[in-house]
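Some structures are shown below for you to check.
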Structure I
Amino acid sequence: MIGWLAYILPALRVHSWGGFGSQLFAAHAILRIQKLFPYRRIKVIIHSSGVTKRTKEVDFSLIGINAFQKEDFEQLKLDSIEKKGEERLILVIKILALNILKALRFVFFIIDEKLFLRIKPWTISLRCHYTDIQLDRLCVVELYNLLGLGKNDIRMVNTIAVHYRLGDLLHLPNKSPISTKRVEDVLKELDLKSPILRLTTDSTFFESKAFLSTSAILGEVNPENNSPLNTVRLCVTSEVFIGTTAKLSIWVAAFRQLIHDQGSYMPEEMQWISRIGLICKWY
């Protein structure tokens, strides 16, 4: 894109919902957009709304982007009440205008690889999740290095790392964590002599211990509650990695495959990630 044109256009607003893993997907999308439109101005809007309140966890300044926190965690409920009181004509006009903006590629509300390639120089807003965009190896490597994960990147031999997503899954009525038996079955298949088993999770020590207590193997492990970045570092450098249903687990699998040519174990519920280029052992 011609530099002056990129300057007069409004910045492309990349909206992101979710925690560290989701924000990494947004960062990866931005790196790909920068390759398509090198002069395009971009800014990130981090929404706090969702099942649980979220905050900015990725330092987007590392890729030269300003990120802003939007406090709308409680706003979803208020918006629905306000919309019920709007006039029908105004709603029809809004929907019509929105459809025109979508048709002209000014805004995107869903995006996959095919739609990603249809982003235009005049696109002004991406209000999407970015998990269906093909992983670009060069962008993944750049992201890995920008996060500082390439420093002291030493492989831990005979170490098994388990990233166990618990957190809100322990309390949601319609969702639950991966069963400990499934993870145990993977551990029993591994041919390692007296391995060091490390388990990292997003829950507190006591919540994690209570959940893992039903497992003969995992119940003996003291769970770690590391920062997202240290969790990635631990899991990427371990000889064996077992992930669960978390976007952070996807990124560990991506870094292991695309940078270190190492495999990962992922639950069969996550087989959709094969569409974005990841090859895993499913359990």
Structure II
Amino acid sequence: MSAGQGCRISAPPHSARMTGTQANAITARGLTKRFGATTAVDGVDLAIPEGSVFGLLGPNGAGKTTIVSMLATLVTPDTGQATVLGYDVAKQAHQVRQLIGLTGQYASLDETLTGTENLVLIGRLIGLSRKDAKERAARLLQKFRLTGAAARAVKTYSGGMRRRLDLAASLVSTPQVLFLDEPTTGLDPRSRNELWDIVRELVKDGATVLLTTQYLEEADQLADRIAVIDHGRVIAQGTSAELKELTGADTLDAVFLSLTGHDTSEATENDDLEEVFS
């Protein structure tokens, strides 16, 4: 099936509640963003239930990072509407920012500071007292198995340790919604598996996670539902099993190739940020 056919497994209606009392943490209707003559995101609709992991897959430049940036209030949509936990991302950006955490492809840490100092600094910036910031930092360092390195400068950390600390930094404010934009890029398999376990723990504790990734196994392991993005549009969405049934494929890699015409190896070889940060 070609991407141009736009076959889709429909998500639940945006206004509808999920099974039982589970509501949507994130909704988007007709979300569009243009950069000059380029349409980066073209009428995207999403409905992401609370307490779930939602995966965004697509080739490089497909619009994934731009979608995350709009939902995280870093970029203003041109048209359409999106809400996070009921707050409009354009009109109520301040309220949205108080509820979310964001971890990108590259760690946003001060390498000259220690692990503890980085987390305490973030805690102080969001208004925690020095005592509370230190306590919060200590708990997160323990949770992410970084206590032994807490007093070391971040520049001495391995790649996996930096990614864990970066994720810890995004949790200082105890966000209810976490955006993970290719969080395991460049990590070895062991470090990637450690981050998967952390994501599962966060969701178990009630967080909602929106994950973009170039690693299809990652989406298969973590995501409750998946949307495939190409040329700024959602061309298919559903569970991993539904997407495999839709395309007649046995793996998500084969699903990706069938829907987008791209081999996943093309994506993982190029870790450049997308158009919004270029």
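FYI, it's all coordinate maths here, none of it is from the lab. Quick caveat: nothing in here was measured; it's all calculated off a predicted structure. Cβ atoms are built from the backbone, for glycine too; each structure is taken alone.
Here are some notes:
- Identity of the structure behind 0.60 (criterion: FRET efficiency 1/(1 + (r/R0)^6) of positions 58 and 90 (r between Cβ atoms, R0 = 25 Å, to 0.05), calculated), options I, II: II
- Which of I, II yields 2.2 [distance in nm of label points 7 Å out along Cα→Cβ at positions 130 and 154, calculated]: II
- Answer label among I, II for the case where mean count of other Cβ atoms within 10 Å over residues 66-73, calculated from the coordinates, equals 14.0: I
- Structure from which -0.25, -0.41, -1.00 was derived, log10 I(q)/I(0) by the Debye sum over Cα atoms at q = 0.07, 0.09, 0.14 Å⁻¹, options I, II: II
- Looking across I, II, the calculation of relative contact order in percent (Cα under 8 Å, 6 or more apart) that yields 27 traces back to II.
- With FRET efficiency 1/(1 + (r/R0)^6) of positions 146 and 226 (r between Cβ atoms, R0 = 30 Å, to 0.05) computed over the structures I, II, the top value is the one for I, the highest of the group.
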